[in-house]
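Bear in mind that the values in this text are calculations on the coordinates, not laboratory data. Since we're looking at a predicted model, the values are computed, not measured. Cβ atoms are built from the backbone, for glycine too; each structure is taken alone.
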Structure P
Amino acid sequence: MSDASALLVIDMQAGLLHAPQPPHQKDELIANTIRLVHAARAAQKPIFFARHTGPEGSPIAVGSRFWQLADELPLEAGDRYFNKTRPNCFLNTPLLVELQQAQVKRLVIAGMKTDYCVDTTCRAAADLGFEVVLVSDAHSTTDNAVLGAAQIVAHHNATLAGPFVTLLATDDVKF
């Protein structure tokens, strides 16, 4: 189904990538996400960028410095951008309609944070009937009070693979 694919990059925002506690393997996350964007562009597939948006006055309020997508990302005018306020990229956003209009059947997912928005969106996309590819080395998170980020990423790769996603490394993703 690679002819009906799109790339979804979740919450690769300045405030999450460049926070005092950076995400696990930040440099690899950024490099692999950039590679995925270039691959999707080369294949002329749609690219969607989600931005988590906090309430007015929060560090990630619309328009704030931390809300902006990271400067490292190769953004272009033809890419599609949307804001969300919940971990599910489909909830109260235009994403589903835009994917349907583009006749997307296969959604390749990368971004932040593994244990919140990436996990929730992978499960929701599968429930909506998409073939979901989670890029194993292009999503990340930070340590929490119980687990280290590397454990969280490994756990989600293992948990989501099979029932919800096909797990592929960046090098193995084809658009």
Structure Q
Amino acid sequence: MSAGEWVSSSMPYVAATGVSAADAWAAEAAARGRRGGQRIVGAGEVPAPADVAELLGVPEGEAVVVRRRVMYLDDRPCELTDTYYPASIARGTRLAGTAKIPGGAVALLRELGHVGVLVREDVTARLPTPEERDALRTEPDEPVLRLARVTLDADDRPVQADLMTMPARLQRLRYELRIG
């Protein structure tokens, strides 16, 4: 693994541990001698784009709530994360605002009665859009990884969808599965 590469595991960010995702990110970076942070760049209701509608099981264009963040590693942008929620779950809650959520969004979802029990992730690679390239400070021909994650409750209803975009050269995603 090169000095700039980051090994990421999803578990700290999908389990309600009483630690927010921002705090989990900062703690994970600190444990490796680095600085992790985030900036919320927007939040509110938007029409569901096609990929989000598919993840959340809603019609394209239906109102959903989004929180948009830029994640930083050592003060350099390393990931763009948009987290979407069905409006029926998030409308009028702290999920729809830009303020930090004490305990994190997953803990708030739990408080609201929406407990995730299954997470499905798909990872693809592509070239960044001009906006992504500017935000992540990448070269025009530098690929990015796109991680699409949906969290489902015990009734297989989607409660959260994340779309994360990160420079491929900085990432290695690790998945550990225990069988049996």
Structure R
Amino acid sequence: MIFRTLVLGVAVVSGATTSQLPEFAQQYRQRMGGAIDALSQVVTDFREDAASNGLTVPEALQRLSSAQDPLVVLRGQRMEQSIDRLAALTRQRAALQEAGPFARLGTFVTDLDPQLASATYDDFEPAVPVTMEGAVAAGGGFLAAVLGLGLAGRLTGRLTRRMRRRGSAKA
């Protein structure tokens, strides 16, 4: 009886926890939009600066990387990282927009930007799941806990019975 109560408690906590995944993904997508806007402005300014000096973006990056001043070289490396990150976030946003509600969770989990996920986690505010996506995530977490703990309980019970039988046979 205690084990069943424990399983139920863990399953409820697991369901409540997994129900927050869609909300976390939503807050992540909102933060992603802000990051894309900010990076877009930085990259646009760099493109304009390069063009006003008669350079393409790769030529401007090459000029920065071959400079004698370490600060200029570092700024070039940071700009290249910003351009790459903007491209990655833009691809991820497009993939998230094209995916349906449940596929969106899979895309979110497999293509996470660590810096953005960390910032989202720092400001995350749980919410009651009122979407089908949230309800299914909660149910999935609940069932995973019930099935996982149920399986663990059965395996533990079998091992305990075997050990008792071996102890009885030796005596």
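Given structures P, Q, R, which gives the highest value for FRET efficiency 1/(1 + (r/R0)^6) of positions 50 and 146 (r between Cβ atoms, R0 = 25 Å, to 0.05)?
Numbers: P: 0.45; Q: 0.95; R: 0.00.
Top value of FRET efficiency 1/(1 + (r/R0)^6) of positions 50 and 146 (r between Cβ atoms, R0 = 25 Å, to 0.05), among P, Q, R, belongs to structure Q.
Which of P, Q, R yields 40, 33, 27 for Cα extents along the principal axes in Å, as computed?
Working: P: 40, 33, 27; Q: 42, 37, 36; R: 89, 44, 25.
Matching structure: P.
Of the structures labelled P, Q, R, which one yields -29500 when helix-only ellipticity at 222 nm (-39500 (n - 2.57) for each DSSP H run of 4 or more, over all residues; to 500) is computed from its coordinates?
On the way: P: -8000; Q: -5500; R: -29500.
This value belongs to structure R.
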Using relative contact order in percent (Cα under 8 Å, 6 or more apart), single out the structure from P, Q, R with the greatest value.
R
